[in-house]
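Multiple structures follow.
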Structure P
Amino acid sequence: MAVSSANIELGTLAPKFILLDTVSGKMISLDQLKSDKATVVMFICNHCPYVKHINNGVVKLANDFIAKGISFVAISSNDVVNYPEDSPEKMKELAEQIKLPFPYLYDETQEVAKAYGAECTPDIYVFDKELKLIYHGQFDDSRPGNNIPVTGKDLRAVLNNVLEGKPVDTHQIPSIGCSIKWKK
């Protein structure tokens, strides 16, 4: 069953974290990742069809904007006991397979997902240089089976506005995807 991202007030400060990067094996903090332009934080997972649907588009968009000084990070917070495909080992395999150009962090305690108010995968947040929330919405209108091409147009528009010093539209369409798989 698909769920939407929660309504989180724009201007909210990004909760700090230190999590395991499944690719490098190192602990990485938000302070190490943040950009002086904008920081994109995405809650994703390996098994969700909504995430799988946009993975290649996310990689393409991230490669376009990392070169322009925007930072990206993905976090998986799912219960790996009941969803073994989302384990750190499988996260590393996926990141290497799709050539994820940013860290893919594992939130074992699920505390980071709770702090962010994450509800679904993908759940996408954009924070400004002061780590204040400026966008919490969908990647684009494409969903599995709706035949709309994956372009990342919504997220791309936000990041272009940031780079051009323009305001970000406050009318934001929530992301839709699989629920985060909370531990019992």
Structure Q
Amino acid sequence: MEANTIATVAVLSVCVVYLIVLYNGLVSLKHAVAKHLANIDVLLKQRHEELPKLIDTCRQYMTYEKSTLERVIGARNQVARAQARGDLRDLGKAESQLRQGLGQLFALAEGYPVLQASESFQRLQNRISELESTIADRREVYNEAVNNNNVRIEQFPDIVVARLCGFGSFEMLEFSADEVRDVDVKALFSGT
């Protein structure tokens, strides 16, 4: 009888340890997603602070491109609102509009040699381009963490622990298909 009791206690102990390991793994995944989203948030805030400087620099030179400047400002504000609400779907849409607007702005700037020669414009353009690249990298890391979490909470036996403890899935940070298309620089200069 004692051997059966010891064996039962050992099996129960192994099961409890296994459940603890599963739970802790799910907690780690959940916090990884939050950390990666916070990293993106930091970069979005940095870019949010840099864009007005770029717009002001462009305004000094680009007197005929008011609609493009306004589109970038509007998209910047949409990103800020979506970010404040924590709405990843709207954030993705607003990010796509902002990136498209920045692409148009940088393409149009090619037609202004004095602006292109401006040290302030060059510095800001490089800074924003660096931020854009880093945001893209961090978005990829965030989406990987989301995918790892979402797959894990659907696999057995993790699904049992996830449901019992209220672990849920997260939404990917996706940008629209418009973002992956090349900017038609010729159309920008022809005014169509």
Distance in nm of label points 7 Å out along Cα→Cβ at positions 118 and 150 gets 4.1 when computed on, of labels P, Q, structure Q
Value -28500, calculated as helix-only ellipticity at 222 nm (-39500 (n - 2.57) for each DSSP H run of 4 or more, over all residues; to 500) from one of P, Q, is from structure Q
One of P, Q was used to compute P(r) over Cα pairs in 5 Å bins from 0, in percent, and the answer was 1, 8, 19, 23, 23, 16, 7, 2, 0. Which one was it? P
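Computed from the coordinates by the stated procedures, all read-outs in this text should not be read as laboratory data. Quick caveat: nothing in here was measured; it's all calculated off a predicted structure. Cβ atoms are built from the backbone, for glycine too; each structure is taken alone.
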